[in-house]
1. Which structure, out of I, II, was mean count of other Cβ atoms within 10 Å over residues 196-203 derived from, given a value of 22.2?
2. Using the calculated result 5, 23, 24, 19, 13, 8, 5, 3, 1, 0 for P(r) over Cα pairs in 10 Å bins from 0, in percent, pick out the matching structure from I, II.
3. Out of I, II, which one gives 15 for relative contact order in percent (Cα under 8 Å, 6 or more apart) as computed from the coordinates?
Structure I
Amino acid sequence: MRITVIGAGNWGTTIALLLSDNGHKINLYEFFSERASEIKKFKENKIFLPGYKIPDNIFITSKPDEAVMNAEMVIFVTPSFALRKTAQLFKDYVNSDMIGVSAVKGIEKGTKKRMSEVILEELPQLRDVAVLSGPTIAREVVKKMPTSAVVGTSDSKKAKIIQNACSNDYFRLYRSNDKIGVELGGALKNIIAIASGVCDGLSLGMNTKSALITRGLAEIKRLGVAMGGRQETFFGLSGVGDLVVTSFSKLSRNHKVGEKIGKGEKLDNILNDMVEVAEGVYTTGVTLELAKEYNVEMPITQEIYNVLFLGKSPVIGIKDLMMRKLKKED
């Protein structure tokens, strides 16, 4: 197939390499022309994915029209805060014959829209946008360490096309018709991953972290079901699968943020030192807005917000969670 990957960060570049391995012709879109030229020149994404050669069947461009020319599938892999403006650049070039896919894990601040909804608002001609999510740390996938993910869409024909395009002996893609659940699982788990990093930064044990992840999953499930997702989806690859890897992996950006917070570093300093985006930081506030809108209790998310943005001590935050009114497990 001719496939366009929009976004040349570490995950976008990794997806391009994965699809290249499967024999597809890939256009990889990089917003900044100077970065696109550098990737072309060195056949390597030195900023986001150093050490991996970009093969000849991946065409690098910073021009939207070139990027989607003759594309059969378009995969968006940008930071969530940049998705809407990026999608707008392609409004005159995508068409209804293209299969749209979002591999962006976040919720838009202000509108509280899921990423697939943002894309469809700007590019309605796509008619449907599938979502791809799961335990997919880019630096493991690019090393061809086996993993599985899931594509969510109500269009079973498109789901099978995406599934067949992406799957190989190190990347197995399942399909689901619960797009809302798949998409929310990938977005909300980043908040709990930050909390898990805080636990490690404070040198707390596995009991603490396991309890946190379990109760964090309960929060994700409560909000996800209230917003239209299915409960069982959150126990699948895009829910518990993605939650586990981002909560334990030292390669997880969100875990890294939390760990540094736990060690006493300031959020602004942490973010300024990062090349890549920790989506959980941007998702926390809007998730609390959704929790209020849907009348869903999310105490861990609330405490992470307090720690990140209100200057609350992580130690006090944990104590406050532990001393909440006793209740039945849900």
Structure II
Amino acid sequence: MLDERKSEILRAIVQEYIATAQPVGSTHIASAPGVLVSSATVRNEMAVLEQEGYLVQPHTSAGRIPTDKGYRFFVDHLCVPGRLDDASTLRVGAFFDVTHGRLEEMLHHTSDLLSQLTRHASLVVGPAADRAVVRSVQVVGLSARVAVVVAVFSNGSVENETVELSGDISEVRLAAAAAHLQNMLMGHVLEPGEIMKSGDRDVDDLCRSALSSLLSARHPEPVFVGGTAVMAQSFDAVDTVRAVLNTLEQQYVMVSLVRDVLNRGLSVAIGAEHGVEPLAACSVVVAPVVVDGEHLGTVGVIGPTRMDYPQALATVEVVSNRLGRHLSDAAG
């Protein structure tokens, strides 16, 4: 554990490097709040911090920059919990107040919002469809030969699919089909299979078409990555940019990454800690999306290790909380 002076010097270096992306010298740190000692003293302490692996000197005669170990100490011991500013908090609230429609579309827009707020790449993993049970089903006629089937699921998603009818069908049969689907599906996971016979062939045909349409629209675990263009601007090395962008496109890798971070009880994984080698120059900040006490998704941001951790943590927390409330309200 670092003593108070070294801790304050490390805090000042991390904060300055996050703000400027330039190696930090002793003269600047000597006058930082909480430090206020001579430049010579700062230089001696910086040398010790470097020997202990918290700092590194990228070039001879240059200042120091934090290592992954330095960032980890900052996050665990020196990082004052951030608070999302009022304007951003209102923006998040307004977004979830007006967003409606398909779950996938809403999650996609959520990833865009998160990226815009943090200026990092974002990751939103939605509720797994294979665990969600049907809460309600409705069938509504749009015209003589077109109907729409609407299903609400326990994970908060709402699916609506258009069904082409083979012939004219009455409102009575539409109501009968809705009641039959509700009886078959409510409280069950949506999965392929034969429908129960209702005794009316037209009703059975409509139910079969409705079920097929709903099944075709479902995704096992919707994943949305936003802000990849921002990541391209975060690194100078072309090879690093190429490796990062290629990894962000691999949905299975990203889902496994955030799941592993959460399973380890972490909210922040720095550099090589997360174990995904192409993202070794990145940190990941994640928060679970919780609905009625159940973990149904994940919200996170991915950026260079030189990210504003307090701001990223605060933003991810606010967005995950509002997303969880939105999913809960949609399923209620």
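Please treat every number below as a calculation from the coordinates, not as lab data. Just so we're clear, the structure is a prediction, and the values are computed from it rather than from any experiment. Cβ atoms are built from the backbone, for glycine too; each structure is taken alone.
1. So the calculation was done on I.
2. Going through each structure in turn, the value belongs to II.
3. The read-out was computed on structure I.
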